[in-house]
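In structure tokens below, several structures.
Each reported figure results from applying straightforward, stated rules to the coordinates on display, with no laboratory input. Keep in mind that what you see is a predicted model, and the values were worked out from it rather than measured. Cβ atoms are built from the backbone, for glycine too; each structure is taken alone.
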Structure 1
């Protein structure tokens, strides 16, 4: 049987929520995502070490290089934070709490988890947090 003819599994609501198949699917998805991010961070680290214009005599080149490195540094920091969130999600799969809202204990929902596998809040709880942040920022 050719690989292309095998239909890729997607969790569905007809199955028991967070059954073994669901947990396996999300663990594989998270692990794959984590590997991609680590690979990207490694590639960027190598490229940054090769492309060093800071010794250039041209001040514009130096400024441009500094800006690019600053942007890449922020992106790299965001990826590190994302890896931490992925690790926490994988740990939650192992301890049986993955897929449940940290605030309410209610299921987060398959659609939301497929779209954002590191989600820790239900849509309702997330919206509440965003409204509270907006109120706090507006004051």
Structure 2
């Protein structure tokens, strides 16, 4: 055996040892890639139903918000109707009631003034001045 053959044999043994050391990390890397692909597949399998449930939930929330909008609209309409009805009653009953109250107040003031003036007598020359409206 020559020097070249010995060097070739040593290089072949070194390459075999190096390949032996590199096989273990390559096997681990292969297992890691298999696990990653399995995880990605499971994530995809679980993501689609989750997205479908999310869409269903959002549709239900939108329906609930539409119901709330209808209730708010009805409450607003009711408040406007009550305001209009209050204005109607105020103008229909309020003004005549104020006039009737004014008549009774004027009658009371006149009667009080009349009876107060009668007790003092005309000779005294005193009469009760009242504010007139």
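The table that follows gives values for the structure above.
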read-out: Structure with the greatest value (metric percent of Cα pairs over 20 Å apart, for residues 18-89 alone, set 1, 2); value: 2
read-out: Structure responsible for 3.2, with distance in nm of label points 7 Å out along Cα→Cβ at positions 58 and 82 calculated and labels 1, 2 on offer; value: 1
read-out: Given 0.00 for FRET efficiency 1/(1 + (r/R0)^6) of positions 34 and 106 (r between Cβ atoms, R0 = 41 Å, to 0.05), calculated: source structure among 1, 2; value: 2
read-out: Parent structure of the calculated result -22500, given that helix-only ellipticity at 222 nm (-39500 (n - 2.57) for each DSSP H run of 4 or more, over all residues; to 500) is the read-out and 1, 2 the choices; value: 1
read-out: Highest-scoring label, criterion being percent of Cα pairs over 19 Å apart, among 1, 2; value: 2
